[in-house]
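S.K.: Right after this note come the structures.
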Structure 1
Amino acid sequence: MKITQFVATIILCCFSSMALAGAWDVGPFDNDDALDWVWELSESDDLSVVRKALQRAIDASGYLEAPTGSVALAAAEVVAALKGKPRAQLPAEVFGWFESHELAADDSLVRIARQAIAQIKNAESSELAQLWSDSEALLDQWHTELADLIQRLQ
């Protein structure tokens, strides 16, 4: 490998990891924060952990940090699944949690899931939206994921 290719590769790797550390794709479970939260979900027996994750995103004063937004998106996916509209790529731990609990999403939980998503999409006050906007192609994919989630929450 030529030295210029080597340097270019190093710069690309560093830039990519700075764009959104801990994320490997645009899906709601494609990041470390969401998967850490899935463990918390698997330890719970009710929807309090889901409601709390969504409420944190809504209540973020001024600026919504990326980890809070990532967890809220995972929680919103759980709400969609509880409505009978799960995403195809649901983590096995989440699917197992559904199997062992007979819970349903009421209208208030669906409403706060939609509110959380609106907060997360706001590029002026959401770190997650700002990070994804660093790449136009990834931003478009992320918006497609969010649109699909919003549709499944109808």
Structure 2
Amino acid sequence: MNHIETKNTDPALNREGFAMVTTLLVVLILSVLAVGVAWIAGSEKKTTFAESVHVQSVYSADAGGEAAINFLRMSDVPPSRVNFANDLVRSQGTTGLQGTQTFDYSVFESGRAYKPGWGFEYMDFDYRISSHGTASRLGESGVQLVASRLYKVGY
């Protein structure tokens, strides 16, 4: 007897290769998710480093501003101008801090006036302070300050 095999052509029962296609789709989706997670982790690391460098440079610039304020605070007499064209009083070159952090600052006299109620021997001196801070090769920040100091003049 001749036995002829017939294939079932019913589309609802034809599932040859279904598991392989499903597996490939799941692997593709997981691979895309893994690449996305790796990319986000790498970008977060770069962002965190950049933020750290920026904060260090801001602190360096702030340290320069504090050094300039300390210079004015420790002066017993009003500091004389070094450059009359731009009213420069003092310019501090690059000063190293910790690691790669550095700062520099400049102090400019912006005005002077008699202090009301103190007589004519006391004057308020106003200063503009410009400080620049760096951290590594990438981080740079600047700080602008205004300071005022009362001095006894003419003695």
Structure 3
Amino acid sequence: MKTIFWTALDLAWSDGSMSKKGALIIEKLHDAMGLKSSLREEIEDSFARMVLEERTERGEGTGDVELKSWVDGIISDLESEELESQIMCLGSKAVKKGLSKEKWIFGINFTEEFNQSNTFAEGVWMENDSNIEFEEYLSILQPLENELNFK
């Protein structure tokens, strides 16, 4: 599952190596997300097995430039006042379009990384009677929106 933290690792290791700057950016993202250490460890182990073990080339960690730009955008999204409303809207919209068990699990796991799984669940259960619709979602939510087939 390609989640936010997985994508950050993918960018950091894009040329086969992670620079010291890349590692610091990953730490900054980890802190901003409030990612639980156990979940981070699980994601990193899976990434190492599925991606890094297959790589033979080693670069100089040049992925940190793109990583910094991307992480800055994600952190901005995490601080957005619209984040929770948009997550609830996606949950509610998913139910109306027919939410499968697989998509439910994806949504919960995806939003768990940045401590918003309860918000997604509230949207699915339509606990918050909000009828707000969004033309465009924050970039942090694009993978979720795509997985729920709204695009």
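S.K.: Compare FRET efficiency 1/(1 + (r/R0)^6) of positions 23 and 135 (r between Cβ atoms, R0 = 41 Å, to 0.05) across structures 1, 2, 3 and report the one with the greatest value. Let's see the in-between values first.
M.R.: Details: 1: 1.00; 2: 0.25; 3: 0.65.
Across 1, 2, 3, FRET efficiency 1/(1 + (r/R0)^6) of positions 23 and 135 (r between Cβ atoms, R0 = 41 Å, to 0.05) peaks for 1.
S.K.: Out of 1, 2, 3, which structure matches -19000 when helix-only ellipticity at 222 nm (-39500 (n - 2.57) for each DSSP H run of 4 or more, over all residues; to 500) is calculated?
M.R.: Values: 1: -21500; 2: -14000; 3: -19000.
Label of the source structure: 3.
S.K.: So, one more: Given a value of 16.2, 52 for Rg and Dmax of the Cα atoms in Å, point me to the structure among 1, 2, 3 it was derived from.
M.R.: 3
S.K.: If you don't mind, another one. Quick check: 13.6 is what I get for mean count of other Cβ atoms within 10 Å over residues 103-110, calculated from one of 1, 2, 3. Which structure matches?
M.R.: 1
The numbers here are math on the coordinates, done by the rules we state, and not lab data. Everything numeric here is computed off the predicted structure, so don't read it as measured data. Cβ atoms are built from the backbone, for glycine too; each structure is taken alone.
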